[in-house]
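Asker: What follows is a set of structures for review.
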Structure P
Amino acid sequence: MAGESQNYHETRPPLRQTGNYTQITLAATSKSVLGITADLTGSAFSCAAGYWDLGKKWRVHMFGQATTGATPGNLTIELRAQNGTVTDAGGTILATSGAVAMGANKTNASWYMEFTIEARAQIGTAAAMMAKGWFMTDPTTALIASTVNPIFIPTTGPATTNIDTTLSQTINVQWKRSGSTAETVTVVDYQIDVLT
């Protein structure tokens, strides 16, 4: 009808995945769980300039596996937005988890996370974005203690963060660990549902 907004279902580019994504070795600084060049740049997580307009919202599902060494320390998960070149520990943090102790000497422990990203302002150079979600593992693997499973992202009251939505953006999930051994994470699969 005239005068009413038009809505449509957006389909993000297909994954065309033939196997798991690149295995990432975690560090004390944030690392993209999808890798930087081969898996993330130009992926379904990339958006053109002006994409994040008021009301645009995604729900992202990820499933993966993680392996820890003898002293993995704490796990921290960050949801980021980056424009230009995608880098580890780059861009703007939209939401971050608390630092949660990881179990030692785990092999290919399954994990699942779900989060939403949404624009809470019209396109602009300082437009409000909000991210929130959760992460969990099978309690039998003890990748994280059952007393902290699931982890909420953020741990308290989600808030908006301003980014420049007049520029192209890439949404990026990054992890870091505080320990001294070589922990790895591998994304097995992901799905992006565009809600609005």
Structure Q
Amino acid sequence: MKRFVATLIVLLPFAFPFLTHGAVWQVDSNHSSFEFKIRHLTVSNVRGTFTKPKAIITIDDQDITQLKVEVTIDAASVNTGNTMRDDHLRGPDFFDVAKYPEITFVSKKVTKVDADRLKVTGDLTIHGVTREITMDVEGPTLEVKDPSGNFRRGATATGKINRKDFGLTWNRVLDTGGVVVGEEVTIYVEVELIKK
């Protein structure tokens, strides 16, 4: 019996390689930002952020293409610095947070561009609609130990989507031409991660 147990322990890592590679990290929301930018009245850009993100990221430094990302954002946490506009974004014309309280992203494929850059493809769900998108990622950085003994690393992700692809179609035409809200949304994510 002892010999069987010893053999099982030796063989286990080969049978289940995911047990030996890949560390699990979570987002430190106090040192991270999930931001977006969209054209307003065709003349300027409005920036906003989501203040309640959660994310679990699994990083295998031996094979970075095995990176796994799962993000969940409280849609009601949208903040553009204007209460009336934020209430409008939470309502049925846009995110409709009463029906669709979460925005999610789940990675499906990771491609290594070079030593410091990746392309992460996954399913983004907004307003109950799921579309595949690809984000350009810088990082993840090498891990460091903070003064409290926690291991940390970071990454930056950028991408663009068309809001109409997710059923966010509200708009108004201006008397002088153009519309109130643009269609293209630029996404900018800066994350600091803590090893679980």
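Asker: Which structure, out of P, Q, was distance in nm of label points 7 Å out along Cα→Cβ at positions 24 and 56 calculated from, if the result is 2.2?
Answerer: P
Asker: If mean count of other Cβ atoms within 10 Å over residues 112-119 comes out at 20.4 when worked out from the coordinates, which of P, Q was used?
Answerer: P
Asker: Could you figure out which one of P, Q the value 0 for helix-only ellipticity at 222 nm (-39500 (n - 2.57) for each DSSP H run of 4 or more, over all residues; to 500) was computed from?
Answerer: That value comes from structure P.
Asker: Of the structures labelled P, Q, one was used to calculate mean count of other Cβ atoms within 10 Å over residues 96-103, giving 15.5. Name it.
Answerer: Answer by label: Q.
Asker: Mean projected area of the Cα convex hull in nm² was computed and gave 11.6; which structure, P, Q, did it come from?
Answerer: P
Asker: Given that relative contact order in percent (Cα under 8 Å, 6 or more apart), derived from a single structure, equals 37, which label among P, Q identifies that structure?
Answerer: Derived from the structure labelled P.
Each reported figure results from applying straightforward, stated rules to the coordinates on display, with no laboratory input. Since the structure is predicted, the reported quantities are computational estimates derived from the model, not experimental observations. Cβ atoms are built from the backbone, for glycine too; each structure is taken alone.
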